[in-house]
Every structure is written in C-alpha cells, then in structure tokens.
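Bear in mind these aren't lab numbers, they're just calculated from the coordinates by the rules spelled out. It should be emphasised that the depicted structure is a prediction, and the values quoted were computed from it without experimental measurement. Cβ atoms are built from the backbone, for glycine too; each structure is taken alone.
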Structure 1
Amino acid sequence: MGWTRLAVANWASGDTWSTPTFTAHEYIHIEAFYSIASGASDPVVTFNDDDGTDDNYGSVRNQDGHQDETVEADVPYLIKNDVGNAGNDEMIYDVIDIYNPITASEEKHATVHTCTSEDGSMADGTPHRREYSAKWRTAERITKINFITLAGNYDYGTAIVWGSDEVETVVPRLPNGALFEESDTGKIMMFDGTDTWNEM
C-alpha cells in the first residue's frame, strides 16, 4: 500500500482553516499541529463543506488513559479538543486515521490520537492525551478537512494529509517444481504446483 501526499497547509490567526480539496482515497492519514489563542475554546474537526452544523458525527473518547469515556452522538464534529475557555497558547497535536470507503453511502470510521500541552512554553508539565473512536454518517466521500474553533481563534497551525487506496492482495503463483530452502533447518522443499510442499 503506497501513500500519496494529498494536501499541505499552514494557517495563521483565525477561527477556521481548511485543507485544499483533494481526491478521495480509501485510507486517509492526517497529522496536524496547532496552537489555541488565549480565551479560545474547543477546536473541532469536520469534513468537506461542513461548517460545524452537520449532526452526523459521533465519537467515544478517553482522556489520559484512566478517565471515564465520553460518548458524543449526533454532534456537528468528528472530534472536539475541549479546552473550556482556558485556551492560552495551548498546543495540540492530532493524528487521525480514516477509513473513507469507496461506496460513499457507507460510514466513515476514524481513530484519533491527540496530545495537548496546556502551556506553549518549555515549562515542565505533563501533557494530556485523548483517544477517539469516531465516525461520520454522510453519503459522500471525504475530500477536505476543516479545523474550526467554537470560540476564539487559532494562533497558528499546520497540517499534512496523506491518502492511499487499498492494493488488491494477489496470491503468488508458484510453478510445479519450485524449490525453497528452509532457513532454520536447511531442508530443501519442492512445491507440487497445487498446495503441497515435499521434502527433497
């Protein structure tokens, strides 16, 4: 399976940022790093031309590996990195892997890993992590990624999007009489052309 870089983008202060539109691929991998301005809250991720009003998303989230899961069904975003109203140059790193099926009417599934730091400085402090299992229930394939703050602005950010289409698995066809040597025993084995290996 080979990966193609679909979009690269950088953005400055503002409340919304989107990747360029890209060709739909069955598998999508996104890495994004951004900072939330003082007083901003709740950066979210949406798809295509969704401005954050489509309620066809759902997710289950776990924070720091020990807190209770948070279930969000029928919400207008794939993930929400809720920081309350305490955004203060908080830095966030998202890694998102998406199954974007060829049949557009199927659900799009995603796993998301997020690392956040409450202070953009080099001060000591433990980062927080979140893991999401999420999906999008819309009959269209993903061709654009949006980053939106529900209040306030980003300081800056950058993101890269890769895509891949599944490569069909082809079983190798070995001819009758093909020889292989076992690496651990040194035995020579011959293939009979159907389904059996015989020791020489």
Structure 2
Amino acid sequence: MNRMLLRSGLAAGILLAFASCTEEFPVYEEPVDVLSARLTMVSPDTLVAHYDAILDQWFLNTVSVFKIHLTNRHDDILQGKALLGARIVVQSFGTIPRTCVVELTRGDLESPTLFQGNLALAPGAAAEFSRLWVPEATDGEMIFTDLPSTTVDGMTVYGPITCIAWAEAQIFEKVQPIRTPDMQFTIFFATN
C-alpha cells in the first residue's frame, strides 16, 4: 500500500511539475535603437581651390573632412556580419542652391577593424567613417560656381555659404541604417 501511495504521489508530482511548465516563455524582442549617430566636420572656415584648365578639374589646397560616428547605446556588445555603407548629403543655400552627395564605403571605415567580414562594437564604443569632402554638387558644378564673389588679396572669395548636412549609415547586416541629426555650417571658398 505504501508503495502504491508513493508511486501515486510521485506520478502526481511529475504531472504537477509538467503542468507548471506549461507557462510560455516571454517573447524575445530584438533590441531597438541600439545605435546613435552624429556627423562632424573638421575644416577651416575658408577652403582654397585651384582650377586646372588642362585637366578641366578643381583641386582643393585645404582639407575638409566629414566624420560619421555610430555609437553602441546598447548595454551589451553588438557583433555580427558587417554591412558597411554610408552617404553624406550636403545642401548649400547660396543664391544657387546645390546638393552634394558623398558615398562612403568599407574603405572609409576608420574603426573598428573588421575581422573576417564581422564587426564587434562594445557598449559605448563608436564605429567611425571618415571622408574628404570635395564640394562638387550633383549638377557637376562646385557649390560656389556662379555665386556672387568679392576680390581679396588677389583671390576671388565666394561666400559665406550656409549649408546643412546629414548622413545615413549602416554597419551591421541585421541592424537598420541610422540617420544623423542635421548639422549646419557656413563656409567660404577662395580661388586664384
């Protein structure tokens, strides 16, 4: 009799254990907004440009660099297959408004280093793209072409030209592209 009660009790205990395990696990939700993005520019106030008539091309004597910073806001490391790409859009608001579009690729990624096509980003760490800016607009003209100018010390000076820039970038295959807030700046161009 005791054995029978023991077996019945054991069977009831097992059934109770299985019955209590019928609760569903919470649904896994992919983290969202795991990256924050910002666009910065390292540039003097005036860019000096030179036109080469033989090559029919403008050359900048000063350097202007855009940087895109994508920071891991998640409380865990982000890692996975890299899908790298970005673009910067610059809208000028001179008397002739123009738009520049700068495409960035894997070669413009400064950090972190890729390992066998994968990328890892610790919490608080940033992936950074960097690209020289040549202010050629989508119409094939420099953004200062045909704008009003003044002559200063033998140089033709265009500006001030107000611009708004923003960027969109992606670094992971499974994380959506992210857009930076707009960045406003004013720039002059000097040619000889």
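Below is a table of values for the structure above.
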read-out	value
Computed 1.39 for Cα Rg over 2.2 N^0.38 Å - originating structure among 1, 2	1
Computed 0 for helix-only ellipticity at 222 nm (-39500 (n - 2.57) for each DSSP H run of 4 or more, over all residues; to 500) - originating structure among 1, 2	1
Comparison of 1, 2 - label where distance in nm of label points 7 Å out along Cα→Cβ at positions 26 and 138 is highest	2
For relative contact order in percent (Cα under 8 Å, 6 or more apart) computed as 33, the structure of 1, 2 it came from	1
For percent of Cα pairs over 16 Å apart, for residues 42-129 alone computed as 61, the structure of 1, 2 it came from	1
